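In what follows, structures are represented as structure tokens.
What follows draws every value from the coordinates through simple rules; no lab data is involved. These figures come from a predicted structure and were not determined experimentally. Cβ atoms are built from the backbone, for glycine too; each structure is taken alone.
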Structure P
């Protein structure tokens, strides 16, 4: 599979987008707690779920994210 290239200056800096990652010692514990809540039906994730895109379609994904008409955008290989 060919690597996707992102023009950081154009798509992130000039559009003032923020990339968010996660790092921390409690990260896995949090995942297990959330998994339990989702499985029990305590949390409805529909409002935050968006669409999944292959990396090659990142321009379309960013356009949708900027439109405000979706929840989270996911990338898959």
Structure Q
């Protein structure tokens, strides 16, 4: 959405200074931050695993915790 909004603004969408164009600066920040939001949650990796296992029929990733109850998994606490 941010990319589309900046495209609609044309060259004025390239202005990053909030004193000159507050809306454009906010959209620039949203655009630059959007890839990080997906990566932080691991969404891309999870979707790749689902596609590889369910659609392409590739073997599952090795999991050391498979078959172990969640409360029995060792943690750093």
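So Cα extents along the principal axes in Å, computed for just one structure, reads 41, 29, 29; which one of P, Q is that?
Structure of origin is P.
Computing helix-only ellipticity at 222 nm (-39500 (n - 2.57) for each DSSP H run of 4 or more, over all residues; to 500) gives -14000 for which of P, Q? Could you put the intermediate results ahead of the total?
Working: P: -9000; Q: -14000.
Source structure: Q.
Among P, Q, considering only relative contact order in percent (Cα under 8 Å, 6 or more apart), which has the greatest calculated value?
Values: P: 28; Q: 17.
Comparing P, Q by relative contact order in percent (Cα under 8 Å, 6 or more apart), the maximum is at P.
Among P, Q, considering only FRET efficiency 1/(1 + (r/R0)^6) of positions 39 and 63 (r between Cβ atoms, R0 = 25 Å, to 0.05), which has the greatest calculated value?
Once FRET efficiency 1/(1 + (r/R0)^6) of positions 39 and 63 (r between Cβ atoms, R0 = 25 Å, to 0.05) is worked out for each structure, Q has the highest.
If distance in nm of label points 7 Å out along Cα→Cβ at positions 31 and 55 is calculated from each of P, Q, which structure is the one that comes out at 1.9?
Structure of origin is P.
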